[in-house]
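Several structures are given next for inspection.
What follows draws every value from the coordinates through simple rules; no lab data is involved. What you see is a predicted model; the values in this text were computed from it and never measured. Cβ atoms are built from the backbone, for glycine too; each structure is taken alone.
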Structure I
């Protein structure tokens, strides 16, 4: 890490804490607005909390967002929303990473409102569109994990092509993030666990990252320590709002850290696991963290010190053991075989992942 030249930038206005949802109306202003959310938002009563804040500015609700947005259903939704609501200037995304990522895709205005044009931009076959004409995004997360509310990336899956795509444009930064932990209290146990471990992965991958800087490292360390301390207690007492708020803050800090560094090797390894087995993203990118941390040690003394501090360890082996025990205590196996990866395949998988776009951010070179 350079001692003199570094930068940190995150343009998202963050509003957090109990009751922060009330600021949504102020952020929307007088703009015509689309609401993008997940099916359970209706029975959980979340939609009924949002609609009065938007009033007649709300022109449409898209509440059928599924996990892991796939091109097969994103494409017709994209074209329909631009065809029927081209005058909508703002999107409110209510939900986890999938809802927020889906909303980011809906922000981008192409010349003819065709999804194929967006794919051309996404895959580098067409230039980045001008900054004007796109919608603005206000992200209201209902999970503590993805960090999508403070990052510009939208993950898009192509199951038919067995690949993961990432959209990242200047217009896909959210304008604002409203982080109200009261919206997270009804989160199921499995989602609480997976989203919390996704946040831990973001934090650790921001530490053992070639693009780290003093601000991202401080955010990541605080986030990782808080998650290790808080997540087990939250799994035992999911209704405790103080634990929900602690996790929401930690996930936000992790998101702000990797908004500058991007993710690294663990995420690179995770994508094939999710595509092949359907394993939840947070589990897919966290089961291998002890093995990845073992590879991260010994390349930078400051990073080694930060990893030891997070886990209260005196040496690398103890830190790895503490992390492994933490995952096991939550019922998460750290054996790649349990995720369809034979022992004979692991090293090749690591080498392939290191060569990928996210793997190249890892502190160790192939």
Structure II
């Protein structure tokens, strides 16, 4: 690793949280003669790249910034470099630098610095609002603020899997949510189809999510995780409030998927271009009754399988008095085969927005999981 890259990493570690981009700009000016540095973050709707300090939002899909974001590789156009700002599969945006010569080795060094910036942004985001505030093109509702802060991220990549999720309508979402975690041997994924309106819906989803995390971190199996969350909701709401959830655990060594369907969203399998809905044992939603027993199902995944989890808000989306429906969903999911999970999720949400001619009215959650097979 070159000395300028090492210097940038050291400086990023030492600089105040609110000055990360300024710090990168200072290092690049001194080491490479770069005079223009700007961070563009992707917004909550995955539809705009918003500047941190100055400039116009970037919306056009053919723009070099979007090409860098979509393909996750540096793009050089007219002396300006656009570099992905991503870490562990989480795409935060792109870094714009100028002037930059047409030199692949030079561009690789700049890409390393952009990745280091992504790691620092993730590290400091809990302690400053500078970057969160700049990511929004409009104000979030209070419920949506709670929902986005609850998420583990929007995408994740490991050698054996790739994963992404999105909430819609992004700026006013209420109760739908997702959560994930992995320990190198197993991946846990939960998707919640929330109920209710406003903050009440977010509080219900938050309680369920934290109950599931508490049970997962205690080492309980999937059925017991569902039972603990079910009891937590019932104790609080006495059956008056409940929600649907799909809990999954993927063994990263064997590809065996364990599932608990608690009145869940739809689970769809895309295998070799064919879309099939995975049959699940329907069980009671979380919090509906006291002391519910839940049962696990298991089925093997094949290398290259893609799984989608979609809530009712996707299938029930209505445009011009017509439902989006299962047929349109299946047709669109087949088209996502060559896409990365985040691109597939973003494309499906974009298709829904086009279908309803704007933002969705009801909450919708979409999660996409690719199983690439056990790794040595």
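Okay, here's what the table says:
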| quantity | calculated |
| --- | --- |
| Computed 5.0 for distance in nm of label points 7 Å out along Cα→Cβ at positions 86 and 214 - originating structure among I, II | I |
| Top of I, II by Cα Rg over 2.2 N^0.38 Å, largest first | II |
| Origin of the derived value -14500 (helix-only ellipticity at 222 nm (-39500 (n - 2.57) for each DSSP H run of 4 or more, over all residues; to 500); candidates I, II) | I |
| Answer label among I, II for the case where log10 I(q)/I(0) by the Debye sum over Cα atoms at q = 0.15, 0.19, 0.24 Å⁻¹, for residues 54-133 alone, calculated from the coordinates, equals -0.54, -0.87, -1.33 | I |
| Distance in nm of label points 7 Å out along Cα→Cβ at positions 62 and 334 - highest-scoring structure of I, II | I |
| Label whose coordinates, when mean count of other Cβ atoms within 10 Å over residues 22-29 is calculated, return 18.6 (choices I, II) | II |
